[in-house]
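What follows is a set of structures for review.
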Structure I
Amino acid sequence: MIISNNIPQYNNNHYAVVDLGSNSFHLLITLCKNNQIESTNKVKRKVRLAAGLNEENVLSEEAMNRGLDCLNLFAKHLASIPLENIRIAATATLRIAINSDDFITQANSILPVKINLLSGEQEANTIYSGVAHTSRGDLDQKRLVLDIGGASTEIIVGQGPTASNAISLNIGCVSFKEKYFTDGLLNESNFTSAINAANNIITPVSVDFIKIGWQSVVGSSGTMQALAEILTFRQQTLVITLDFLLEIKQALIHCKTIDRIANDNMTFAGLRADRSSVLASGLSILIALFKCLAISEIKLSTGALREGLLSEMLPNLGNIPAHD
């Protein structure tokens, strides 16, 4: 991951996608050369946009300013890239916020191309496309794709490059942290409240997905990546099971508070520091997904929304490099 204020100069062979997520803003720049795509730069900022939503879904000025500061940096990178080679998409928080137009208007004055505010279904389909274009698995298999974002969770079933059923639910790791772990405590009561709340939202849609069925399940989100980091450090197979999730839940409860997660050098070794604050909330949603959808295991996909946006510009180049 490159996080730098040094601004390279790009050319007509470079393509950029900007993902204005509810937890982080991402900029991905790739080079297309000789019908091959390679990643040349990645910039990420934790803006925690969803944390700026109040109970009336009004986005705070402070959260907006965090986002706009980030976009000023992104705009410098985008300045030397052809406009037709740029895609900028916004997701759940800006769908939910009743004053999102205030942010989007200011953001559009900074950015070289207009923001595309994705609907929930558009976001889900784009995520699936990103998974499909970075996957080297069996394309004939029907797969279930799960993505837990900052303010929404996408559930998608598809086969090959195309999603057949896709839905976006208003549950995410940042919004759940603000609602169920706002005191910073990691206890059974907070986990139970978060898991039950997720269950109540997932259960009504789970029946239709279970009827469709699937052969494999992949996850594409920061929560999945956080768990994969722990498994990687343990030198274990990158397969997430419910038993593993319940083990992590108990370890989090043992930590007692979110700010003590980083001090557990045994259980959470390998976990990136910036993921710890929303691990419990994301884990709660994932446990609910496992139970509601009767999932046995999840494998990690390193493609998601950004790769899906890139595939829209470069649809005929096969596999796209995955993100970190």
Structure II
Amino acid sequence: MTRCLVTGSTGYIGSRLVVQLVRAGHEAVASARDVAKLAAFDWPDDVPAVELDVSDPASCDRAFAAAGPVEVAYFLVHSIGEGDFAEQDLESARQFAAAAHRAGVRRLVYLGGFVPQQEELSEHLESRADVGDALGEAGVELVWLRAAIVLGGGSTSYELVRHIADRVPVVPLPSWMRHPVSPVAVSDVLRHLVAAADRGGLPAGAYDVSNGEDPSYADLIKAYAADAGLRRLWVPMPPVPARLVAAIASRLTPLPHELAADLIMSLPNSMASQDHRIAEFVPDPPGGPVSVRDALHRARTGGTAVGVWASTDPLHRADTDPDWSA
């Protein structure tokens, strides 16, 4: 049993990770800038909570002191869509990692995005890479999990696919939307995050996580439309600037405009994984990772949203997910 501190516990991944850590027999400590917001979650009463603002070094120190002897700390916060998010996230990562080192934390676990080699990265992907580098400079061993497209009801990537397919009867497909990507279901992301709590099982290092499939982003939208029974007209196009597509598409969905735009700007980057080393340490579940088709279907047909603890499937939307995912 490992005592784990989870940052971003009110977020999509963090709220589900608290549940999975407890169910795996670990001690999870939830954290948030506003602890009162944690009352919205249906976690067991014995999940302790601490106030933590990763942008404040003193708050980081107080949180680790209040959380007790933390062995593993998860860094799951990011400010994408919030103005100068890159500099803010970088400084927060440095401060959090330094505080973890002072507190005697043995391992940091970070969930970031893919880092395509020899490419000019979007601001979003470059920021996620910089955060991973900063976390690794503090003297605490780091497990850096890198995911491209996370599928699950309530996840930003899935909801962007869903809302575009639901709302746009004629879908333009710039050539870069036909680049392969490596999706992964949120349940498989959580499986790897929980495995990272075992320092004897998963060695420190950077690993891609995916389901082994390489559809294009256009394929994902088409697959969702097919599962939902939607008839759409698909229009192949030349390489339209991603900034123009982001400006238009981000206003066609209920997602926060800056958030959707920042994600769309990352699509021209290569998002296909060539790194499957993590399977050497984290065995696939019976039946293998969740397929794209299964993930899209389970996310879409999740039924009435319930709490993250009460939910029978992490891919289902929870009642604490953002309103724009309803």
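Computed from the coordinates by the stated procedures, all read-outs in this text should not be read as laboratory data. Small disclaimer: the values here were computed from a predicted structure and weren't measured. Cβ atoms are built from the backbone, for glycine too; each structure is taken alone.
Distance in nm of label points 7 Å out along Cα→Cβ at positions 191 and 247 computed as 4.3: which structure among I, II? Write out the running numbers ahead of the final one.
On the way: I: 1.4; II: 4.3.
Source structure: II.
Given a computed value of 15.0 for mean count of other Cβ atoms within 10 Å over residues 167-174, which structure among I, II does it belong to? List each step's numbers first, then the result.
Working: I: 23.8; II: 15.0.
This figure was derived from II.
Who wins on distance in nm of label points 7 Å out along Cα→Cβ at positions 39 and 295 among I, II, i.e. which is largest? If you can, show how the numbers build up before the last one.
Values: I: 2.1; II: 3.6.
Answer by largest value of distance in nm of label points 7 Å out along Cα→Cβ at positions 39 and 295: II.
A value of -10500 was computed for helix-only ellipticity at 222 nm (-39500 (n - 2.57) for each DSSP H run of 4 or more, over all residues; to 500); which of I, II is the source structure? Numbers along the way, then the final one.
Numbers: I: -13000; II: -10500.
The read-out was computed on structure II.
Kindly point out which one of I, II the value 4.9 was derived from, the read-out being distance in nm of label points 7 Å out along Cα→Cβ at positions 15 and 183.
Considering all the candidates, the number was obtained from I.
Taking distance in nm of label points 7 Å out along Cα→Cβ at positions 111 and 143 from the coordinates of each of I, II, which one would give 1.3? Mind dumping the intermediate values first?
Working: I: 2.7; II: 1.3.
This value belongs to structure II.
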